[in-house]
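Given below, in the form of structure tokens, are the structures.
Just so it is clear, none of the values below were taken in a lab; they were calculated from the coordinates. The structure presented is a predicted model; accordingly, all values stated were derived computationally and were not measured. Cβ atoms are built from the backbone, for glycine too; each structure is taken alone.
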Structure I
Amino acid sequence: MNYIALKMLMGDRGKYLGIVMGLTFASLIMTQQPAIFVGLMARSFSFISDVGLPDIWVMDPKVQFVDDIKPLQDTEL
């Protein structure tokens, strides 16, 4: 039974090459997309990781993003 399946698959050269090319392209996409995601995530937290390690972070509770600038009042600090 396996012999017949392999003969049907490899008997048609175009179908065989199409399957091999499709699998190659799919594996390329499956490795490329996570690499892009990891690169974007590394850039998004690099602002915090590149700054020297402070002893404490003081931020306004209303701040939603790292680039959001809402200064604290002296009395709150």
Structure II
Amino acid sequence: MAYINNTDKMLHAVLMNERLMEFGKYDHSEIGTIYQALDSDNHVINAVAQIIKRTEEGASEKELWKEINEYLKRNV
């Protein structure tokens, strides 16, 4: 896959971790662009994408913690 931007590279770098893949029960074929990851039904893929995207947008650690915590409470 050709990377579109640095955000996609970061997403792949994190999600290709074997232990994370085992924990999240996904494989490399499920990892696309950041926008595909944000739409993913897989909670691990989606949460990682949200963290990367919001960090890129300048969100603080406190904001990230609150947003991801709320997302996981609603969906897991």
For which of the structures I, II does the calculation of mean count of other Cβ atoms within 10 Å over residues 33-40 return 16.8?
II
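Where does the value -22000 come from, among I, II, when helix-only ellipticity at 222 nm (-39500 (n - 2.57) for each DSSP H run of 4 or more, over all residues; to 500) is the thing being computed?
I
For structures I, II, which has the highest computed value of percent of Cα pairs over 22 Å apart?
Largest value of percent of Cα pairs over 22 Å apart: I.
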On distance in nm of label points 7 Å out along Cα→Cβ at positions 41 and 65, which of the structures labelled I, II is highest?
II
